[in-house]
Structure I
Amino acid sequence: MYPIDFFFRAAQRYPANIAVHGPDGQQLRFDALAEQVSALACAMQAADPEEQSRVGICAANHAQHIVALLATLAAGKVWVPLNARSTASEIDRIMQSVTPSIVISDDVGELLTQSFTGSARWGMGQAGLPSMTVLAKPHRGQQPSAITAGRDGTQAIKFTGGTTGAPKGVMQPYRAWTAGIINQIHGWRLSTEDRYVVCAPITHGTSTYMLPILAQGGCLVFPAQNNPPAIAQAFAQHRGTISFMPPTLIYMLMSDPGVKPEKFESLRHLVFGGAPMPPEKVDEAVAFFGPRIGATYGQTEAPQIVTMIRPEELADPANRGSGGRCTWLSDMAIMSPQGDLLPTGEKGEVVVRGDLVMTGYWQMPEKTAETIVDGWLHTGDVGYIDKRGYLFIKDRLRDVVITGGFNVYPVDVEDALCKHAAVYEASVFGLPHDKWGEAVHGAVQLKDNHAVSAEDLMQHVKDLLGSVHTPKEIHFFEQLPRSSVGKVLKKDIKDQLSDRAQPS
């Protein structure tokens, strides 16, 4: 059984149920959606018969994005999500790495202006591109050829970083998606009554909830706009029962004067992930939304749901700050730097093995071998497991900054800053932020006899990498603190910034 089979079986069982409620009010029943998906999958296979070839999709959240994604899965292709909030240079880097045979996009401006050799460009209705709907029309009533890649075949390649160097594409296998579907259905007790309000981008966390909701005959609801009042209205109008959000969006909803708790009276599960939420923020969320807050822990290499914690568990003060307990079809442990598994309560690196774990990094065998050792995925996160089996993350071994649910790798921003003619060296790191969870900060040492403003450097990074990677603040140092061998010391930088902030 492949992940897409969950959807097709649901279409047989619940043909008249509404599967998708689009932002424009368009409704798609399961039978109509299945027909569109099958026809588009056949069009993909006709255009490129090779199984496991890549299909890139760059689009905002809407119904046609769902059709394109499901068709990619049904065609036995590998989905490559392209973030519509990204930059042309980052998307170009991904495209050059995976060489998709088909790229499907909506109106994303200049993001996809380049000509990619060997890639067919399909559109979602905009002028100038062959329409995926028109291309699918001759295949109406047909069924795509069966998938044969096996459980370790690749379902998706998702990129986690490397925007200024070699991209790091995580190969998520069919078994990982199947394990995720099973655990989401079981963990959140999904049913035909569920209405999932789509808030986070489909290219990110939302994709792990899409098939579980559809598998149970539930509905995906798209708000009219992606802002707090429209999101709240979607919950109220469509009696939304579940959604996944990064903590940043939860904070925005709670602080918006136009958003009232009564809009969420049908909510059962508001799941946060992608970034930690401090215990006091969890308390605020519970006070606003009621006892409906849950959480998951995972990463792209073991997507979304290595652990989970339901609202009734999170209500226990002892569980504040926990990511929950390990889900089915995976093992989780704590490992010492020497590779020994540690006993209950001892802190070390979180490691994971089982069906959720990636098969590796796309065309990076050395990096794969560093990350998966003796079957254990090394997450780079430091934590402990208590005697009840609850995981508590305490720190990160790697320097990745999680801001608003997005991963920002400091080396990417450091490289971008150093491309400015005035910058001698830069160090990038995250600092706690009430809204974003963490904010990207940059410390910069300029070249002698050079000057540049913080605003100019921020615009420089934004032009290269996009707004997510742009530091919220730039701190200028006459000399960056260094070790005896010349390595810049980030801890010392943070200590100095803390001292600067102290009142004199």
Structure II
Amino acid sequence: MPWNKKLDELKRRAALAEKMGGEKKLARQQARGKLDARERLKRLLDKNSFREIGKIAGKGTYDETGDLETFSPSNFIFGRGRINNEPVVASADDFTVRGGAADAAIHRKFSQAEQMAHELRLPLIRMIDGTGGGGSVKMLEEMGFTYVPFVPGWEHVVKNLKTVPVAALALGPTAGLGAARMVASHYSVMVKGVAQIFTAGPAVVAGMGAGSETLDKEQLGGADIHTRNGVIDDEAASEDEAFAMARNFLSYLPGHVGARAGRIPPHDKPNRKDEKLLSAVPENPREAYNMRRVLEMIADKYSVFEMGKRWGRAVITAFARFDGWSVAVLASDPTFLGGSWTADTAEKAKRFVSLAEQFHLPVIHLVDNPGFMIGLDAEKTATIRRGVEAMNAVYNASVPWASVIIRKAYGVAGAAMSDHTRFQYRFAWPSGDWGSLPMEGGVEVAYKSELEKAEDPAAALAEIKARLSKVTSPFRTAEQFLIEDIIDPRETRPLLCEFAELAQRRS
């Protein structure tokens, strides 16, 4: 056949590309406990679904007759595949080829991967290992000149953040542009003990006099740092766990902005009523309880996917399903600072609400918020500014919104449970407790004169508190229709399943 020679050359070049950085570098990658780029794509995507683009792109050397002698493939692999049988764009940095550095990169491949996701409106998964196409000092000498910094293809990164779900996985030391690509995502995961993230690595930090030479990669940018400061959402114990987390994240979202999230065939009865909800909240208002357990009892079984668990800890941000429908859940965590919103908590809430709004997911807010954190540290971290920004995100949201007041709702932070100008799809448990400020914080001040005149101030204070407890009963609020419904906690799931269905009818 006339094209056999050309086809044989194509097969030869494809085989050379599959060797990546060569046996020695692949063995070194494996010795570090890391998978190679091609194996990562295989494990992330549905079986046999990957179609690589630009496989034979790279750098070749040729003999005097013009025949190929050696070939070094690109250190960036991308293509289309499927996750949960839905089409996606997936990319993987190949650390075995020059450690992912720019002098082994073909920037157009990076740009095309991002552009493909944006223009075809397909979710994007980046697997990052190394600088992710960043520069190297050696490259400057080889070029013979330097350049004003720019990032080829970054305009598509920005567009993707506005149009499609983007997940990023740090699977090794990730610096510079690689770190930037990690945080330019809607969901990020790093493998604990294997991946580190930094603007510049320890050697560069030490060389520029910006830190101690004794810092190793883990000390400078390990998971213990970045999953607790909001840079990265979650940590995984292994690469396979990171792949599973990315797949799970994408399962809750539509393929692009403007589409509707699909419904998973429900496996749980929408009218299920869990008796344990009756004892979920202790009678003692100072006693904490497990809000995650409450969420698990009311959502479809095994459907809760929490993100960002280690930072902004007074609020829980999670996806869940109610009767098979995807929803975004914002929930207070009374086990951390009583649920008071810190600056980090407010930032986390704002980002999550914005994510739900962007992908048109209805929000369910489980409220137990005693207010913004107070004190010197709270003032130093600009808590009120961050808190107001979170409240603004709530008020800017247009997606269907349901609130369940589990216990406390106080002050401006409590008012951030929902936009009060919209129809209030809202329920309260009998444990509900709300107001401008907690009673225990203001009784002594408000009744100072009366207590000073009392023969027994302690008894007088107890009597005043007993009177106020009657006034602050949630049933008094319900009489005025200032709270829409007080419900039996066991009714929470059926009512929220109904809300999830109605929310989908609206979209």
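Bear in mind these aren't lab numbers, they're just calculated from the coordinates by the rules spelled out. Treat the numbers as computed from the prediction; the structure is a model and nothing was measured. Cβ atoms are built from the backbone, for glycine too; each structure is taken alone.
Taking distance in nm of label points 7 Å out along Cα→Cβ at positions 367 and 479 as the criterion, which structure among I, II has the greatest value? By distance in nm of label points 7 Å out along Cα→Cβ at positions 367 and 479, the leading structure of I, II is I. In this comparison of I, II, the computed figure -11000 for helix-only ellipticity at 222 nm (-39500 (n - 2.57) for each DSSP H run of 4 or more, over all residues; to 500) is attributed to II.
Upon calculation of semi-axes √(5λ) of the Cα gyration tensor in Å from the atomic coordinates, which of the structures I, II produces 52, 26, 17? Computing semi-axes √(5λ) of the Cα gyration tensor in Å on every structure in I, II gives 52, 26, 17 only for II. Thinking of I, II, which structure, once mean count of other Cβ atoms within 10 Å over residues 87-94 is computed, gives back 25.4? The read-out was computed on structure II.
Once mean projected area of the Cα convex hull in nm², for residues 239-430 alone is evaluated on every structure in I, II, the highest one turns out to be I. If you line up I, II by distance in nm of label points 7 Å out along Cα→Cβ at positions 231 and 287, the top spot, with the largest value, goes to II.
Thinking of I, II, which structure, once distance in nm of label points 7 Å out along Cα→Cβ at positions 111 and 279 is computed, gives back 6.5? Only one of I, II returns 6.5 for distance in nm of label points 7 Å out along Cα→Cβ at positions 111 and 279, namely II. Taking 21.1 as the value of mean count of other Cβ atoms within 10 Å over residues 119-126 derived from one of the structures shown (I, II), identify that structure. Structure II accounts for this read-out.
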